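Listed below are the structures to be examined.
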Structure I
Amino acid sequence: MHGIDLGGLAVVFLAAVLTNNILFSQFMGMCSFIAISRSMKTAVGMGLAVTFVTFCTTVLNYWIHEAILVADAPLCKTDLTYLTFLVFIMTIAGFVQLVEMVLERFSPMLHFNLGIYLPLITVNCAVLGVNLFVIQGERQMGLAKTGAYALGSGLGWLMAICLMAGIRQRLEHADIPRPLRGLGITVIITGLMAMAFMGFTDMVKL
């Protein structure tokens with residue numbers, strides 16, 4: 001591991017999971033978070049799928065950005081950064097489709113368990129948000145830190161949706177006022193969880 005700052009990677013990873021949690025600090029991926037967090041099984045499945053796609057597409061898009069899109073890139077000297085948003089979306093959508101086809105062909109059981117969540121990831125703004133964050137101005141990271149941040153962001157989203165699923169299952173038989181049942185109590189809990197995660201502020205920073 002010569003030449004790789006493991007301490008720096010650990011800081012980026014912990015910041016992505018806790019202090020810069022993509023869901024509780026940026027509120028990205030809320031649609032899937034609220035819709036899929038009704039049971040622990042679906043929450044874990046969706047969370048694992050999001051983590052895998054986030055990590056792979058972020059690393060892939062970082063390479064595309066640095067090798068092709070930026071000015072004087074190794075593979076293209078023309079500045080194509082104005083296409084970043086479109087290229088990233090196409091990469092994410094294409095990767096999700098590729099994963100779905102591979103799973104359907106070589107692992108039908110895994111495709112049955114995760115395949116129903118994969119199409120939802122294409123429209124999960126948390127995935128695109130992580131992809132864009134790692135190339136932003138002063139925050140632009142190297143490949144190693146990009147991978148650490150992407151993995152941490154995915155696991156942070158997984159942790160958040162599993163926590164919400166556990167809470168919602170415990171509240172199934174709770175005496176909740178009728179106007180707050182369903183979406184109402186879910187939004188309130190999300191706000192309280194976001195406030196709780198604010199307690200990690202300044203513990204680690206990107």
Structure II
Amino acid sequence: MTERMPMFRLGLTGGIAAGKSTVGARWRAADVAVVEADDLAHRALEPETQTHQEIVKTFGPGVRNADGTINRSRLGEIVFSDERKRLALNQIVHPAVRRMWQETLDRLEAGGRTRTVVLCIPLLYEVGAETEMDGVVVVGCSEQTQMARLAAKGLDAAQAGARIKSQDPIQKKMDKADFVIWNDGSLRVLAEQADIIWDTIKENHHAPNQRQ
């Protein structure tokens with residue numbers, strides 16, 4: 001009987017607006033198993049969840065929309081203007097999201113068909129999750145590019161700067177990474193880098209493009 005190889009866990013992270021979600025989407029389109037921490041965070045904030053209740057208790061009923069959902073823009077304005085409140089939010093959300101992606105990993109590994117899974121976690125290094133990964137890809141870009149991309153999403157310079165400063169510097173993340181993608185150019189160049197890295201991972205870890 002052939003012994004089953006353990007599932008390879010690849011962390012995908014980077015600076016805000018650097019393009020990590022674009023890389024994750026490209027890999028997912030190639031039938032790679034990709035778990036998005038941001039998607040899990042959205043689920044954690046749904047009404048009736050304990051996380052939702054703790055956020056309303058901590059930040060007040062004003063963070064809710066009329067339908068009871070969390071107004072993420074309003075919550076962002078609160079936490080990115082006050083470091084203590086941002087840390088308080090992280091202490092509520094991050095443990096819940098971590099439990100969710102751990103449960104997803106356990107399910108995929110138990111299924112036995114997924115050889116490699118990508119976990120896209122924006123604050124992977126900040127929360128110490130890199131210790132649970134077998135490898136890490138960091139997507140980086142210049143701060144000028146970050147500011148321009150955030151401005152295109154409607155953030156002013158102060159809002160964009162606060163979000164950038166809330167994360168570890170991109171260079172610090174790149175220094176720790178196993179693979180780096182630099183995304184100051186075109187989508188074509190980004191895609192080429194993503195494909196090269198995935199091909200390298202497949203070759204080294206025998207990871208088929210197959211997901212559960």
A value of 0.9 was computed for distance in nm of label points 7 Å out along Cα→Cβ at positions 37 and 173; which of I, II is the source structure?
II
One of I, II was used to calculate FRET efficiency 1/(1 + (r/R0)^6) of positions 21 and 165 (r between Cβ atoms, R0 = 25 Å, to 0.05), yielding 0.75; that structure is II
Can you say which of I, II returns 40, 28, 23 when Cα extents along the principal axes in Å, for residues 29-108 alone is computed?
II
I, II: which one has Rg/Rh (Cα atoms, Kirkwood Rh), for residues 77-180 alone, as calculated, at 1.09?
I
Which of I, II leads on mean count of other Cβ atoms within 10 Å over residues 13-20, largest value:
II
Matching task: -16000 is the computed value of helix-only ellipticity at 222 nm (-39500 (n - 2.57) for each DSSP H run of 4 or more, over all residues; to 500). Pick the structure from I, II.
II
Entry that produces 57, 39, 27 once Cα extents along the principal axes in Å is calculated, selected from I, II:
II
Any idea which of I, II comes out highest on distance in nm of label points 7 Å out along Cα→Cβ at positions 45 and 69?
I
Relative contact order in percent (Cα under 8 Å, 6 or more apart) from the coordinates reads 41; which among I, II:
I
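Here, each number is a calculation from the coordinates, and none is a lab measurement. All values reported here derive from a predicted model rather than from experimental measurement. Cβ atoms are built from the backbone, for glycine too; each structure is taken alone.
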